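In what follows, structures are represented as structure tokens.
A short reminder: the numbers here are calculations on the coordinates, not readings from a lab. Just so it is clear, the structure is predicted and the values come from calculations on it, not from any experiment.
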Structure 1
Amino acid sequence: MAEQPTTAMAEQPTAAMAEQPTAAMAEQPTAAMAEQPTAAMAEQPTAAMAMTDEPFRIGAMDALTGPAETYGNPIIQAKLLAVEEINAAGGINGRMLELIAEDSKCAALDAITAYNKLTDVDGVKIILGTTCSGAMLGAAPLAEAEGVVMLSASATSPDIAMAGDYIFRTAINDNQLGIDTGNTMTVDGIHHLATITESTDYAEGARRTSVARFEELGNQVVASENYSSDITDFRSQLTKLINAEPDGIYLAAQQEFSAGTILKQLRELGYEGPVYAETVATGPVALQIAGEAATGMKAIIPNPELTTPEGVAFLTNFEARWGNVATIPWFQASAYDDVYIAAECLARTGDDQDTDGFRDCLYGLTRSGAIGDNYSFDANGDLTGLGNVVVQVLPVSERNDDNLGYVSLGEAPTP
């Protein structure tokens, strides 16, 4: 995936660039960046809060290199933007916010390495991340055992819901993705399905929940194939799917390169039926590789139309700051909101080491932000109050930065 970066991808920060996003990075934001301080951030510290010039220090773990860098880098950019805005507005109770970023590479072992560096070397107790479900599930047991809070903007595996009392996310649980996908395919008249799935926690979770709902509605899976993340030629597996004569094919990918390549090779093999997928297959790199082969594909994704005042401001400020549009707008906005959530809870606790207080703040929070209005966390730390939509990929001639290559069809139908 890293071998085919677009021009926009070349503008993303590398892992080295992201290693020291300290408060000093935020000293010269534009005026537009200072428009989003919350009331909580402006609160005067109470007597119980120690007066100090030291910044609040939190960590970030994202896929800055490797197969998921096409969305890991835009996510860290969104977090850095929020840090800059908060510091430009005076910080949190007069203290700056410092974000220390590490590369979790969308892998459990790398996430553990990043986690140990942040906690053991940097002394961080609050971590925003990770990008990927497998990385989150790798680091979560350590965080839970040590009382370190993790808050992910994009890890969606159903298994994360049971990862512990210090584990939260502003990503929509794939259990909902599965319901929406199964419903959509059934309403579209798909009763015999073939699936192809990347062998990662995220992709397998997306397939598992989607197939469960699909079969619950009385339908049948007639063929299934899995592939490892280093595969680049899928023709043999795709031929098996086509030979099963399905009504439709479901694609669950972790990386955009494989998603785009599968779509392209599928059409090259002569398959003309419908294709269904999830967020990754709608990314800019996937659509660029697939070209016209992606046209007509339906995907269930979090609503990309950011219509709240905070969402509109985020899109404008992100493009002004980084020189390119938000390519995965909901997940980037989710990461942006996570920083503001962290700032709100730090304003309440006054201590970046008070993880119990921070955790309790999250459980009691109801927020309106860039991703939507009035969302909160349930007893498992899962996001509640927001949902997915169905999108359909447009012909190449109609794709642009404004529509990101697809059109929203609204909420998933109910059979």
Structure 2
Amino acid sequence: MSAEMIILVLLIGTALAFDFTNGFHDTGNAMATSIATGALKPKVAVLLAGVLNLVGAFLSVEVAVTVTTSVLKVQDAKTGHLLSGIDASMGLTIIFAGLIGGILWNLLTWLFGIPSSSSHALFGGLIGAGLAALGMSGVNWSGVIQKVLIPALAAPFIAGLVAACGTWLVYRISRNVVKKRREDGFRWGQIATASLVALSHGTNDAQKTMGVIALALITTGHLTGDVKKDGLPFWIIFSCALAIGLGTYIGGWRVIRTLGKGLVEIESPQGLAAEASSAAIILSSSAAGMALSTTHVATGSILGSGVGKPGAEVRWAVAGRMAMAWLITLPAAGIVGALSYWLSYGLKSATGSQLVGDGVIFLILVGLSGYMYWRAQQQKVDHSNVNADWDESTNSVVPAEVRESKVAKPTASV
């Protein structure tokens, strides 16, 4: 097996690992409100979300087309051939470095329970690596602005407005209904709308990884450049669907907790309005090929549900921390992507082997990922404590009883 083929296989595995982190990082987008209100038990919720994410991944390839054409400028838009000055070796390293930026930012924000955008982490990593390799000409700026940045800015506000109006309307219509009966009825609606969000998440987000794998195969000549016309091989669609489905089933409990308990104390009518708003916006954007952040949409909807309910309290400190993470996601992942590319390129120049360069940045990814997972296990958030009361004095995603149990040390007898 040639060095190029080994790197391609390693890259595809890394892309599927990103897809897996996307699944567990963004599970909360669909199921946080259903878990918080008790409409679904935590493990049932993530199982349902996992299955629907898997199914949703088979519904469209429009967003995958966006990833292959609208982020990096490495191929001719008409012929699909690599542009002059770009070879397969450079193209693979750019994509590899971009994936590393996306994965590490996903894991870091998951560790702190911040609902940051997996999509923007991926695009930031790819843009950073593209800039490091090719300069400003390596990025399709018009595509990034139209398909990524404008939706990123507009989506949370639109989602928040729709959810706020929907929440107000739901409470207005049901104001004379006995509270218990109202809660029970809306829980069924909440399950249905949450399922739609999970389905739409699979449709939108799994395609981004499909697009990355397709771009790598285009770079090496294993796939034509016209994904929209020729479609994608079944194995790409199936593997990406399976990876995001499994990741979703694992359950990103830290992010689920922040969305379900950290922003607003959610009731079933709010959950219904938030999930319905999210599903409508994500599905419509997927049909238009927009690489929308489902996290931004879901978070905006949950905040809107808090604003729309009379007398509800929104924890703006938590929302502000999330907004700050949103602002730095693209540049932070971009810096990691650029550094990863430069390190790989430097090692390749020193050793004459691309396999050495890409292998080293892969090992760094594995090491840092393992460390963050270990850190998370020291103060574990899971299905058993995801609905514990939120501590407003610290706004920490880790429940107070977990932190206190780690601080308390047994006293040695003298």
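Kindly point out which one of 1, 2 the value 121 was derived from, the read-out being volume of the Cα convex hull per residue in Å³. Working shown, then result.
Details: 1: 121; 2: 149.
Structure 1 accounts for this read-out.
Determine which structure produced the value -11500 for helix-only ellipticity at 222 nm (-39500 (n - 2.57) for each DSSP H run of 4 or more, over all residues; to 500), calculated from the coordinates; the candidates are 1, 2.
So the calculation was done on 1.
Given structures 1, 2, which gives the highest value for relative contact order in percent (Cα under 8 Å, 6 or more apart)?
2
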